[in-house]
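Input: structures, listed below.
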Structure P
Amino acid sequence: MSPERILVTGASGFVGRALCGELLQRGYSVRAVVRYGSKPIELDCETAKVAGISADTDWRDTFCSVHTVIHLAARVHVMHEEASNPLEEFRKVNLAGTMHLARVAVASGVRRLIYVSSIKVNGEVTNVDRQFVETDIPSSQDPYGISKWEAEQALHKVARETGLEIVIVRPPLVYGPKVKGNFIQMLLVLAKGVPLPLASIRNLRSLIYVGNLVDALITCASHPSAAGQTYLLSDGEDISTPDLLRRLGGAIGRSAWLLNCPLFLLQFAGRLVRKSDQVDRLLGSLRLDNGKIRRELNWTPPYTLQQGLQATADWYRNTRS
């Protein structure tokens, strides 16, 4: 009997490469969808190329003999947004593109679609003593989060009309080897021994190691009880910004140099340099409860937060050397 074939969109990305590699390790047949011009994913799996994700994507023959789709591809946060109407640009990919993909998948006989959404659907911040849960009223604050929430609703509509099994996951910040963005910036700053005025922060944030996210996605692809559900994902251990810096510093062999500074001064500095959003993420709490997936799918993160941070630090050190 041939192994079940899983199609992964966004396969050339940070999470996509890790997911395809783990699926192959577990004996699945993988069809990796990448954009024309993307770097080779260098894995022994089928590859399908598309021009991009939109309402006009040519999915011809892409879903042939595919049982399950894990949809990672998306328009994500743009650091220097140039679009005159950012929300419409996000909708073209994350809403219209996802709807079109789901409709073609159904017509091709796909049974289940796992949609990687975002904790931004729930909101941007929590109190330090509160966690987001799946039953919260969505409170998306930016175009990216809004487009993800709209896509979730559209997929449930497709499911009601066609019987397609939809599973939605909302992860927080994902980290691990080959990570980019703010996480790699933290490692660079720590390696240089730059003093950081962040010792006074008393927040808590949920994160998820890429290995834990990949394991949860594979569980959602295979577990019968996952159909129709939405799950919040995390490592299960929340951490403050200063403690995160201390642990990362220790993992790369450089002590974090943290100084005390009043929070209002940090917020004022963020406004001055037009980076209030980044400063707010450093200062604020964003916690989520992964209890639902633990209870319903008997899922436990295979890696601890410390193991994930150490693996990320080891990759960073090896890359730098």
Structure Q
Amino acid sequence: MSDTRHTKVLIIGSGPAGYTAGIYASRAMLDPILVQGIEPGGQLTTTTEVENWPGDTEVQGPDLMIRMQDHAKAMGCEVIGDIITKLDTTSRPFKATGDSGTVYTADAVILATGARAKWLGLETEEKFKGFGVSACATCDGFFYRGQEIVVIGGGNTAVEEALFLTNFASKVTLVHRRDELRAEAILIDRLMKNPKIEPLWFHELVEVTGTESPLSVEGVKVKHTKTGEITEILCKGVFVAIGHAPSNELVKDVLETHMGGYVVTKPDSTETSIPGIFAAGDLTDHKYRQAVTSAGMGCMAALEAERWLAEQGEVEGRDVSEPLGYGAVAE
């Protein structure tokens, strides 16, 4: 017989958005339950040094996520190591089914399942992830100051990454399997005019090469898509920029989405197309995709969930006409 748990607010996902939602929902006395999902801590657990988190000039991604988890727990959020495999939004309370067999019922749900970078699926790509292979230029570009870098892709993501990396790299080689970019015209124009960027047309990445001890990228092998000829390129970093995929499996058929599956929220809000369901972080953010913006949206989601529950008369809260906010408020 499956166990059933009820909570005022169920948070699905455990990246910066999820843990921040847990902190704020706990401070609102909502006794939230947070289900971590398949990758506790989210994408930051696969990142080494993080140098753009306010308050830390440098912090290890996994360490930062452990601190967030501990903070959420200290505030009173119950963190559970389970994976939600099904979410029923047809009636309230909402019902989520965990891989463990536990059924979670909730008066409101905050979705913080994040997004995953798309990868090519190469064995050597996986081997060097975090050791020279990355999918986030804004996260890791700084480490390649004065180095030669390769970017893989031909859309907006690849062009934006290549342009950003010229702030650090001595040379950026953009490898694309066709001879025409799919990016916006203004981005293509900037790329073609940038003396640090060299496009390599009709090529695809087949192997990342490097040292074993320590693990470090030394170059790549690319194959011509028409002739099959293999070319070796020396580089210190490889950025795979073929896009991101929001982790929307639970709601892609029930919530309004756009831009390739990102959940739509109301302007300046985390409210989705179903009342009582809120979305925060990379699941809804196709533009910024930063830990700090995800955390901000997690805060918004918790505050909006508390207000929404108060409007339904389901929690004893402050006057719903008051401004949202707990903690420091600017005078």
Structure R
Amino acid sequence: MNQFVRLFSKVSTPLPLREGLGGGSLLVLLFFLLSSCNDPYSFRIKGEISNIQQADFLIYSLDGGLNEVDTLHVKEGSFDWRTPLTEEATFHIVFPNLSELIVFGHPGKKVKVEGDANELRAMRVSGTDDNERYTEFRTAHLNVSERELKQAMESFIKENPESNISTLLQRQLTLQDIGYSRLKRGDKLPKIVLPPDGLTSTTDTLTFKVGQPVLLIFWASWNRESTGNFFDILRLRRQVANLPLERKIRPVSISLDLEPQDYTSTCRYDSVVWESRCYRQSWSTPVVEQLGIRELPYYILTDDKQRVVAQGTDWKNHIQEAALNIIHP
């Protein structure tokens, strides 16, 4: 049945109606009957957003809902997106201002996203119990302090231990406590091998050895915040140019882009002149999975012994001081 629906959904011009139920009208009727059936192995998101005409939103999943980043195409304030889905999953919609909207996916279900483009944080998601309850929780705590939000999250988890929402909230609390990678400060950087990515003429395989500090930079062109500190990295590179190896921080970036042209144009526009790799695998990039990176941008800084001295998502608050301590011990 699904193949039949996909086949006839490609017909751009309606078949002519005829008297009775013969010819084209029979096919049109059959098409509408079949398309009204819920596919138990797919998930659908419909959007109605005011004060926006055309845009592209990104959508991804970290728990198996999608294998790569996809795009929601908004036209005249609406979008209609479907994906195959056999198990429950959590989807992240990324808006142009880099804020994210969480949508819980359930096989065979349809949800609706609606709101105002001028108030993206207040978007509402309806259609399933998880999405409606999470919308209520989220919108009720839009303007509270971090402490109040943490208390509310802990209370919700305690009162609803089996909820998918609690699983999400617990993950968010855990990330706040332990960071966004598997590494801790003082850990030794595991063996990392970055083979050529086929996008440049270099055939070098990048490895890291004791004797030189390393700065790993995880980013993507679709996350503009992750390119916001490239100027600081350029300045750092100039600062260490004439320093001895044990203080000469080596920046290496790994992009999670899927499209080569997005990666190369961003590198050119933002002057990424240090060592860089892009394997077009998004969150499935081997080194991303190896280190457990779960947020962009993300920085990992080691000393010359390859021990982690700083890591985090904020250059100024998490990395900058530690880098200066290496340069000027």
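Bear in mind that the values in this text are calculations on the coordinates, not laboratory data. It should be emphasised that the depicted structure is a prediction, and the values quoted were computed from it without experimental measurement. Cβ atoms are built from the backbone, for glycine too; each structure is taken alone.
Quick one: Rg and Dmax of the Cα atoms in Å came out at 21.8, 70 when computed from one of P, Q, R, so which one is it?
Values: P: 19.8, 63; Q: 21.8, 70; R: 23.8, 88.
Considering all the candidates, the number was obtained from Q.
Using the calculated result 4.7 for distance in nm of label points 7 Å out along Cα→Cβ at positions 219 and 251, pick out the matching structure from P, Q, R. Present the calculation step by step, with values, prior to reporting the outcome.
Details: P: 2.0; Q: 4.7; R: 0.7.
Among P, Q, R, the structure yielding 4.7 for distance in nm of label points 7 Å out along Cα→Cβ at positions 219 and 251 is Q.
Rank structures P, Q, R by distance in nm of label points 7 Å out along Cα→Cβ at positions 99 and 131 and report only the one at the top, that is, the highest.
Working: P: 3.5; Q: 2.6; R: 1.9.
Sorting by distance in nm of label points 7 Å out along Cα→Cβ at positions 99 and 131 in descending order puts P first.
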